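A short reminder: the numbers here are calculations on the coordinates, not readings from a lab. In this text, all values refer to a predicted model and were calculated from it rather than measured experimentally. Cβ atoms are built from the backbone, for glycine too; each structure is taken alone.
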Structure I
Amino acid sequence: MPKLKVNTLLPTAAEDSRINTGIAADEDSPEFSSKGFSKAMPVSEIFPPETVQALIAMKRSTGRPKSETPKVFTAIRLDADVLAQFKATGKGWQTRMNAALRQFIVEHPLQG
């Protein structure tokens, strides 16, 4: 069984039964059987190449768009109370910590 995310709600046995009953009753979208799987074909054997390419082009990318200025992962040691203060501000605390460090750099340019 795959690992579930925290706060994942699973259907009760009664809800699961109602869901499966609904699936079985839907004539337009029957459950795929082993027989159906054995008859499955790749899309490239069903549609012409230009249609396949159009379908591939329509595929939405997953995740966030790529940033022009990507962040760099690093591990640093911080005092527990400093980290707690930023985390206490809620979601986005890492962005706020980054902004605080950036402000420090602006206010205290390196002599070199």
Structure II
Amino acid sequence: MLNSEACQSLKPVEKVLILLLHEQWRNDRPVSYGVREASKKIPCSTNTAGKSFKNLTDLGFIECVEESSFNSRLCSRARDWHLTWLPYLGNSPKNTWDKSSLQNKSTVSK
């Protein structure tokens, strides 16, 4: 996946975000990772990190499994992500990033 044209065309921040998400991956649970954590680790602005999450979602590299929540009295939790290039809950990888890149090529060639 990392050597694919789809991945090579990502912005540097998005490539780093993919690596950070991959570090947290386990087959038995989604990856819980938020914009603020990403912006600190990359480093970049929270706006840039948010755009990177959105672009990776739009391109099919990640899918949101559960939305984030914020409660100042209890606790906050980051979004949960499924990394589509990896197995999840015993299922094979979806590789939707590959399908979306194929669709983009066919749209451009028309």
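FRET efficiency 1/(1 + (r/R0)^6) of positions 7 and 79 (r between Cβ atoms, R0 = 35 Å, to 0.05) was computed and gave 0.95; which structure, I, II, did it come from? Value 0.95 for FRET efficiency 1/(1 + (r/R0)^6) of positions 7 and 79 (r between Cβ atoms, R0 = 35 Å, to 0.05) corresponds to II out of I, II.
Computing mean count of other Cβ atoms within 10 Å over residues 31-38 gives 18.2 for which of I, II? Corresponding structure: II. Cα extents along the principal axes in Å was computed and gave 53, 34, 22; which structure, I, II, did it come from? Clearly, the read-out refers to II.
Computing mean count of other Cβ atoms within 10 Å over residues 15-22 gives 17.5 for which of I, II? Attributed to the structure labelled II. Thinking of I, II, which structure, once Cα Rg over 2.2 N^0.38 Å, for residues 23-62 alone is computed, gives back 1.21? Going through each structure in turn, the value belongs to II.
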